[in-house]
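Below: a set of structures, written as C-alpha cells.
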Structure I
C-alpha cells in the first residue's frame, strides 16, 4: 500500500526563534491520520529542528542539495552534510528552483543520483506553467520532466522516490486547479511510470499534490484515488492549518 505523506516546505521563512516557536506548536498538535508528516526548514535551522523533533513522528527534511560530494561550490550543501545533521529526505526540482535558479532536468538527474547514492529519500517535484496548460501541452511537459530526470534509474530506485506534482499555473496566479484536474494529472503520471517500469512500481510510488493545498480543500483533493498527499507551502507555516491538512485523510 502506498504511503500517505504531507510535507511542509517552509521555503525561505522563519529565523531560529520563529522555527523554534513553530516546532513547539507542531509538537502540541494531534495527528489522527496515518499520514507521514515532514517539515523542511531552512538549511540554518535543520540541526535545531532535528534535535527538537527527535522522538516525534515528524521527520525533518531538506529543501535542496548539490550533486557534488564536496568542493568549490560556495553556498551549497551536500548530501553527506545533510545526513550529518540527521536529515534523510530531500526535496529536489521544486518549481522555484527551476524558475529562479535555472535548475535543468539534467542537473536534477545528477542530484537525484547523488541523493540515492547516499541512501537518501527524494521528493522529486515537477509541473507545468500556465502557458503549457492553456496550450494543452501540460502532459508532454510533465512527461518530459519525469523521463529526463528519473528514467535512467533502475526500478528498485523508486522505493526511495516520492513524486510531487506542482501545477505552477495554479500557484499565486489567480487560476484554480480543481481536484479533478489534480486526479487527471496524477493518473497520467502513474501511467507514465507504468509504461516504463510496470504497474507494480507505478502503484507503489506515492504522488503528492503541490498546488496550494489548504484546510478547506485538502479532504476533497486527498480523496482522489491517485493523490497520496500534499507538498504544502504557505499553510505549513501555521501549525493549526498544517495539521488540519494532515488530518484531512
Structure II
C-alpha cells in the first residue's frame, strides 16, 4: 500500500517530536503492509517548515529506518493567502515529489463556493489540488454536489482511512462511504500523527473496502492512484462506479 498523507517527520508539526517516535511509526506502517509513505508536514499559520528542511528530515529518517518503507516528499498545504502567494511564485515547491499533485486542506471558515476560483487558479499553473479529508469538513461533506464539480474541474479527493470506521464521528463515516460509492475519491490515506490515536495503518481500511467493493477498488484507492501521484502520472479514472457486493 502507498500512503500519501502522513505526519511522520520529527519536530516539524503536531506529529512525532523525536526520531525514535518517527521510526516507531514507520515500523508500524511497514508491518501493516505500507511500502511507500509521503511525509507531509503541515504548512499553516502554526507550522511553516521550509522545503529544504523537509527534504533534510526525510533523508535523515530514511537513512535511519533503512529501505522500507520508502519516504517521499510532500506537504499538508493549508489554503491561506500567504501560502497561495508563495505557491504561485514556486508552483511545485511543496507538491508530492515536486510533481503536479498538492495536498490541500481547505479552511473551515470560508463559504466553499468562494474557493472554486482559487482551485481553478492552482489548476491553471499546473497544480492538481488533492483536497484532503473532505468528509471531516462540516460544510464540504454536506456539499457533495460542489465536491463533484471540483473533481470535474480536475481536482482530486483524499479520504482519511479512520473516517471509514467512525473515528471522526458518524457523519464523517457516512460521508466517506457516500463519496466512495459515487466514485469521487482518488485516494485513501492515513493522515497519521502517532502510534495509537492516529496511526499509519491502512490495513483495516483495505480490508473494509475489499470486502464491500472488491480488491480492484482497494488497489485503486490505496496503491494505484497514490502511486501515480508520487510518479506525477495521470490518475486512473474507472468507467463505472464501485458497486457493493451482494451481501451488503
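To which of I, II does the computed value 13.5, 40 (Rg and Dmax of the Cα atoms in Å, for residues 142-221 alone) belong? This value belongs to structure I. Taking distance in nm of label points 7 Å out along Cα→Cβ at positions 46 and 238 as the criterion, the top-ranked structure out of I, II is II, with the highest value. Assign the value 0.95, calculated as FRET efficiency 1/(1 + (r/R0)^6) of positions 22 and 198 (r between Cβ atoms, R0 = 25 Å, to 0.05), to the correct structure from I, II. Going label by label, the one that fits is II. In terms of mean count of other Cβ atoms within 10 Å over residues 102-109, the structure with the greatest value among I, II is II. State the single structure among I, II that was used to calculate volume of the Cα convex hull per residue in Å³, for residues 38-157 alone, giving 124. Answer for the origin of the read-out: I.
All of the numbers you see were taken from the coordinates with simple rules; none came from a lab. Keep in mind it's a predicted model, so treat the numbers as computed, not measured. Cβ atoms are built from the backbone, for glycine too; each structure is taken alone.
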